[in-house]
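Listed after this line are the structures, all set down as structure tokens.
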Structure I
Amino acid sequence: MDAKNIRSKIIGDRLKQLRLDNNISQKDLAASIETSVQTITQVETYNREASLDLIEKYAIFFNMGIEDIVKDIVTVTKSKNITNQLEIAQAAILEAFPVEIPVYSHRELLDPKITDIKQIDSIYWTKDKIKNRNLFAVHVQTANLYPDINVNDRLIIDPDLPVSPGIGLCFDGRARSNFANTQGVHIVKFEAAENNKYVFSNNFDEVKRELKKGFYKGMAIQKLTPLPIRGINVIYPNLDIGVDINSMRSN
């Protein structure tokens, strides 16, 4: 709200209050000060700034000085204008703030036995990049999609995208041998199949399973891979690698 609009509101409120305090209708006041009901309505609803001539008519009719009507207008206007500018600046700053994308561990995500899954980290993107999408990230803890996806990569997931050929998440209730046979999310490859259906698999399992209703949990839209410095990941802590316990059993 600019200074003119602030001034219109303050004076409009004061003139309206004068009329109400003296129990006079817009019609009677308009007739008494030789103006129109429309003018009074517009002033009282801030759709028109009161002219000095109109303010003078009010002052004469209500037996008061013009200064009583317009007192402190400059000070109040400046104060409100400064407040408004601060609010605009604050909104601009908040708009520029990045948006948090929560990161969850591969091991815990969608495990039905874990009622309160904690995020392990955060990734930040700008609002323009997020575009109101409900994104989250998964910290990979298995090598099932190697070399496409490495252990300790992070995948940005969009759960609202329709399934398509590529990498994404599914939950089919199967025990995960990499994680002590617990249930939870699987990071898989999706492939189109016949009759507009999809199948999913990984790079170490030749079995292609049908993606049934409710299994699909989102598409990976970006992979974040740390670059080790002297063999050490300096970007974020590595998580334990999920080991396939079946491969450790003796024949």
Structure II
Amino acid sequence: MSKARAIAVYLAAVRPTIGTARLEAYRDGGNDLDMLARYHWNIALSESLYPALSGLEIALRNSIHQAGAQHFNNARWFDDPSVISLERRERTQLADAKQELARRRLPPDMGRIIAELHFAFWTGLLNAPYERRLWNPGAGLGLLPAAFPFITNRYRSREPLFDRLNRVRLLRNRIAHYEPIWNWDRRPRLRGQPSFPSLAVQHREIIETIGWINPPMQSMIQRGDRFDTVAARGLDEARARVLAAARSMATAPPRRRSSP
């Protein structure tokens, strides 16, 4: 069977499961092989970003919480209206986290609440309404020195931190929903913000931000990080994988459907 025929048969087999609209988002003017290769490559890129994203999310939520608990001398500081008044979005997210713990019949201790809260809660605490409440209360820098003890001077304020972490949140959500990230820098810019960086720059920013919180954590994540390798291999390796899968399917005996 020719290469073109093998790819056509393979595409016909996987298209109903993946969906035409989802697959076509990877065509980018190319042929069927390139489209399928981008789909495979996107999966590999998403997988390779998991260590950095998980490391940042865990470091961020624990560091902000510990900084707040120390600053306000209250281990439940974000769950105590006498300490801080949350905006509606964060209040809803906190209530949802407690409700989920109740549904699973787990006690709402702070460790469980922190783990249950989404990344958006912690990035939300860096948004503009919390400028005076948390990050610049008029005396010093609020939680910032304790939450990001190794941050560079250029980012030593709430706004650039929020912009960076909000981009990370959007990337994390696209990966979590299995959306295309291979063309990350082509996304429309957010209002009032610069264009999205390339995926390689975004990855470096994630690693750098972990280092602003905890350099040993950064070093641990870097040792298991494969993003640069996966990104460098690009479509060539993905094309080879797709072609191998297509040829394997073409030579495999037909499988029988299970009986009802």
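Every read-out reported here was derived from the displayed coordinates using simple, explicitly stated rules and does not represent laboratory data. Note that this is a predicted model, so its numbers are computed, not measured. Cβ atoms are built from the backbone, for glycine too; each structure is taken alone.
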> Upon calculation of relative contact order in percent (Cα under 8 Å, 6 or more apart) from the atomic coordinates, which of the structures I, II produces 32?
Replying inline: II
> Out of I, II, which one gives 2.3 for distance in nm of label points 7 Å out along Cα→Cβ at positions 8 and 56 as computed from the coordinates?
Replying inline: I
> Which structure, out of I, II, was P(r) over Cα pairs in 5 Å bins from 0, in percent derived from, given a value of 1, 5, 11, 14, 14, 13, 11, 9, 7, 6, 4, 3, 1, 0, 0?
Replying inline: II
>> With FRET efficiency 1/(1 + (r/R0)^6) of positions 48 and 232 (r between Cβ atoms, R0 = 41 Å, to 0.05) as the yardstick, tell me which of I, II scores highest.
In response: II
>> Quick check: -9500 is what I get for helix-only ellipticity at 222 nm (-39500 (n - 2.57) for each DSSP H run of 4 or more, over all residues; to 500), calculated from one of I, II. Which structure matches?
In response: I
